[in-house]
Structure P
Amino acid sequence: MNWTDVLTGEARQNSVLQTDALVRKYKLAEPAVRNALRRYESRGLVERISTKIYINHFNQHFSSRDLVNTLRPRSYISLESALVERGVITQNPSILTCVTPGYPQTFQGKSVRIVYRKISPELYWDFEEKTTRYSKFLIAEP
């Protein structure tokens, strides 16, 4: 199997790779997919963000917003990241800050850093859905 062709084909559809989806789509064993992605990661062609989630660098249109609801389905962009997106402040933070009713966590790679802050489930409201080139994400209302 030519993994360069596989990653190039996947890059046309999405900038984020999920090992589970690749296992199902190409009917391969999970260790084989994991090893292939690890080899391409050492070459700088993919970037591991989480246990089963990678950024595909064959896709030149990656945005950290593509990962927001992939890493945490119940979350939305908030705080200073939402203020920049809405044009309230002009300083661009180096971290994409999101809120979630789940547990807080930080995901970091060479090209992206996403921080999830915990909020009360009663405060998980007042957000809208926006679209990137390949996916959708939630962001706090102005």
Structure Q
Amino acid sequence: MGQHGTTFGGGPLACRVALEFLAILEEEKLLEDVSRVGAYLQQQLKDVIEKNAGAQEVRGRGLIQGLQLDRPARPIVEEALKEGVLFNSTQDTVLRFLPPFLIEEKHVDKGMKVLKKLLGKKEGGKESWNPFAKA
């Protein structure tokens, strides 16, 4: 007892807020949007694998996606941030995508544009020069 708790959990205000969130989730069909935009995000990441250097595998479900790279992901995260796009790196060589429910395809497009720029293109089976490539 007492090792893990919450001040407001189970209280009337917290419960009312949770119920209101669930109502909004249903009324605004947010889960349908998550499925649609998540599928779009995953397809865009698959296109990145086909056309861009360093990208190896995409995995995930809905808006939770990961992109396996052949190089450290942290430099890409840092450069993307300079361009106004927030990615996350996990497990050293994985870019994680975990956007909010309200994301739209146009936001995915902006992120993919930056990602493609940072990864570089595959050219005739060879990778183009990339400042993030392994030495």
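Assuming 10.2 is Kirkwood radius over Cα pairs in Å, for residues 32-71 alone as calculated from a single structure, say which of P, Q it is. Walk me through the numbers on the way to the answer.
On the way: P: 10.7; Q: 10.2.
Computed on structure Q.
Quick check: -9000 is what I get for helix-only ellipticity at 222 nm (-39500 (n - 2.57) for each DSSP H run of 4 or more, over all residues; to 500), calculated from one of P, Q. Which structure matches? Going label by label, the one that fits is P.
If FRET efficiency 1/(1 + (r/R0)^6) of positions 24 and 48 (r between Cβ atoms, R0 = 30 Å, to 0.05) comes out at 0.95 when worked out from the coordinates, which of P, Q was used? It must be structure P, since only it matches.
From which structure (P, Q) was distance in nm of label points 7 Å out along Cα→Cβ at positions 56 and 80 calculated, if the value obtained is 3.3? Matching structure: P. Each of structures P, Q was scored by distance in nm of label points 7 Å out along Cα→Cβ at positions 88 and 120; the highest score is held by Q.
From P, Q, which structure was P(r) over Cα pairs in 5 Å bins from 0, in percent = 2, 9, 19, 21, 18, 13, 9, 6, 2, 0 calculated on?
On the way: P: 2, 9, 19, 21, 18, 13, 9, 6, 2, 0; Q: 2, 10, 17, 18, 14, 10, 9, 8, 5, 4, 2, 1, 0.
Traced to structure P.
Given that mean count of other Cβ atoms within 10 Å over residues 16-23, derived from a single structure, equals 18.2, which label among P, Q identifies that structure? Matching structure: P.
Every read-out reported here was derived from the displayed coordinates using simple, explicitly stated rules and does not represent laboratory data. All values derive from a computational prediction rather than experimental measurement. Cβ atoms are built from the backbone, for glycine too; each structure is taken alone.
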